[in-house]
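Read through the structures below before going on.
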Structure I
Amino acid sequence: MAAAIRGQGIIYQPEFIVAEALANGELISLSLDHPPLEPGGLYVLFSPDRRLSLKVRAMIDYLVEVFSAEIQE
């Protein structure tokens with residue numbers, strides 16, 4: 001994304017990654033000949049037979065909070 005912002009090329013990224021750069025005018029959106037692909041979700045995989053560390057549990061809780069808020073907007 002940094003290279004595209006500096007004018008060194010075109011990138012194809014999910015909107016949630018480039019949303020801020022699009023909003024502040026650092027990047028512009030180009031029309032495609034087909035609709036853009038949107039990610040189907042975010043998945044966290046962990047072994048069910050092991051106890052999660054507090055760091056991993058905190059990260060999972062944070063991701064749920066952030067992405068749940070985005071979906072509701």
Structure II
Amino acid sequence: MSFFDGTPHSATVVTARVTEAFLLKMKDFEKLVDTHPRLVFKVMKNIFITVHGIVRGMNERYVDMLGYMFGRNR
């Protein structure tokens with residue numbers, strides 16, 4: 001997400017084998033989006049799907065925790 005909002009990156013990556021990485025700068029990404037507008041939809045769709053899965057999992061764990069705390073699952 002820091003790619004889009006300009007904040008510092010909060011994660012690092014370690015690979016288990018030799019890996020080839022590519023650097024995509026924001027200005028180059030913006031040019032790509034201008035020339036391929038459908039790309040925006042595909043990128044945003046994948047972001048929304050990922051965030052939705054994270055939020056759904058957090059909600060399920062929260063409900064489970066409440067059930068445990070108030071004796072519903074004992």
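Every number in this text was worked out from the coordinates using simple rules, so none of it is lab data. Here the structure is a predicted model, which means the values were calculated and not measured. Cβ atoms are built from the backbone, for glycine too; each structure is taken alone.
In this comparison of I, II, the computed figure -13000 for helix-only ellipticity at 222 nm (-39500 (n - 2.57) for each DSSP H run of 4 or more, over all residues; to 500) is attributed to I.
Could you tell me which structure in I, II was used to calculate distance in nm of label points 7 Å out along Cα→Cβ at positions 1 and 57 as 3.1? It was calculated from structure I. For which of I, II does distance in nm of label points 7 Å out along Cα→Cβ at positions 25 and 41, calculated from the coordinates, equal 4.0? Here the read-out was taken from I.
With mean projected area of the Cα convex hull in nm² computed over the structures I, II, the top value is the one for II, the highest of the group. Going by distance in nm of label points 7 Å out along Cα→Cβ at positions 17 and 65, which of structures I, II comes out largest? The structure with the largest value is II. Source structure of the calculated read-out (distance in nm of label points 7 Å out along Cα→Cβ at positions 33 and 49, 2.0) within I, II: II.
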